[in-house]
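Next up, some structures in structure tokens.
What follows is calculated from the coordinates using simple rules that are stated; it is not laboratory data. Predicted model only: the values in this text are computed from it and were never measured. Cβ atoms are built from the backbone, for glycine too; each structure is taken alone.
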Structure P
Amino acid sequence: MSEFHISPQEERENPDPYEGTGPVPWPMLALVALVFGFCIVYITRSDIETPSDWGDGRDSSELSGAKESGKVDGAALFASLCVACHQANGQGLPGVFPPLAGSEWVLGKDSTAAAILLHGMTGELIVKGATYNGVMPAFGSQLGDEQIAALLSYVRSQWGNSSSAVSVETVARAREAHKDRTAPFAGEKELPARD
């Protein structure tokens, strides 16, 4: 029988690791117990019947435009619904989401802007000379006429835009005019004419 030969390269290697049976260090156990104890105290002292406050101090009635709170905050609605796509500066994302700043769609007919917000849009759209082919979600089922009017009024007065405010009546007329629509508008070819 031949003798097993170890090459010089194999001699330089470290031994293979193996799993030991050493105990968990006591400082680690103490830390876990301390965190666990804190969690138990925190949960038992929390009042689960009281809902948490909105991060900026407003409650749901202020954001939804309830009659008691007065006017609907279009800026808050924009921040919660639109800023992810159209960005806080209204410039959108090139090639993906169209800009609202200086957009002929925003500055054009208020009834067209209301219809877009109510029913959404899909397909090709040219904004400021650039072609966009995306999807704008419909907000007609989740926002009331007062909220849509406030949101559009905000957009039409920001980032250098200087169009008139959108009235609740304009949104109501747009909702009535397109009440049978179940699908988003199919790009420029299907939207009403702009000014």
Structure Q
Amino acid sequence: MISVVKALPPIFYDRPTLTVARELLGARLVRILDGVKLVGIISETEAYFGFDDLASHAKVGRTIRTAPMFGPPGHAYVYFTYGNHWMLNAVTEQEGFPAAVLIRAIQPIEGIEVMMERRLGHDTLGPGKLTQALGITKSENNVNLTEANPSLWIEAGHFIPDKSVTIGPRVGLNKTPQPWLSKLWRFLVKEPILYLGDEHGLIGR
């Protein structure tokens, strides 16, 4: 039986995207892969929301690809980019409004050997890197992250204090124009998260 500390409920995601992006830091991203539980602590996020955000996929409107962004809060939006990377996002705000938080990095704490093998010994500090480590692909697109399921969910962790968080511009936006290029919508834990070893033992340092 796979244990669940406490999956973050839909109401957690049905809030302003910047708030969700900040508060996802320290949460536990859980993946069941070939019967093995893999867990990473979320340590970096980026917010994308609204039709006016020219860095967001929503700028082109609702398409087959972007449909999950318009769906229920707390579902996964997984897409393929740069020809070889899958990206995992958590959908936010009310259904019908396109918004999501990109999970950019995790700190592995459970199933580390499996993740490192999948990453050939390299880190999980990057959105494509963490999906490779966790084996996340199109199959996880639109999965409900707010409940334990056979695939993927997000559990509550401990709050990371403001003093341990860096806020800055989103990265990898290429030719995105201003002011969207410089929006301070990226949240990063400054230092490695100290894991105390019990199911609730996450603190920022």
* When semi-axes √(5λ) of the Cα gyration tensor in Å is calculated, the result is 57, 31, 15; to which of the structures P, Q does this value belong? -> P
* To do: Check the numbers for distance in nm of label points 7 Å out along Cα→Cβ at positions 46 and 94 across P, Q and tell me which is largest.
  => P
* When helix-only ellipticity at 222 nm (-39500 (n - 2.57) for each DSSP H run of 4 or more, over all residues; to 500) is calculated, the result is -11000; to which of the structures P, Q does this value belong? -> P
* Structure fact -> Re FRET efficiency 1/(1 + (r/R0)^6) of positions 30 and 78 (r between Cβ atoms, R0 = 41 Å, to 0.05): value 1.00 computed from one entry in P, Q; matching entry is structure Q
* Structure fact -> Comparing relative contact order in percent (Cα under 8 Å, 6 or more apart) across structures P, Q, the largest value goes to Q
* Asked: distance in nm of label points 7 Å out along Cα→Cβ at positions 118 and 134 computed as 2.4: which structure among P, Q?
  -> P
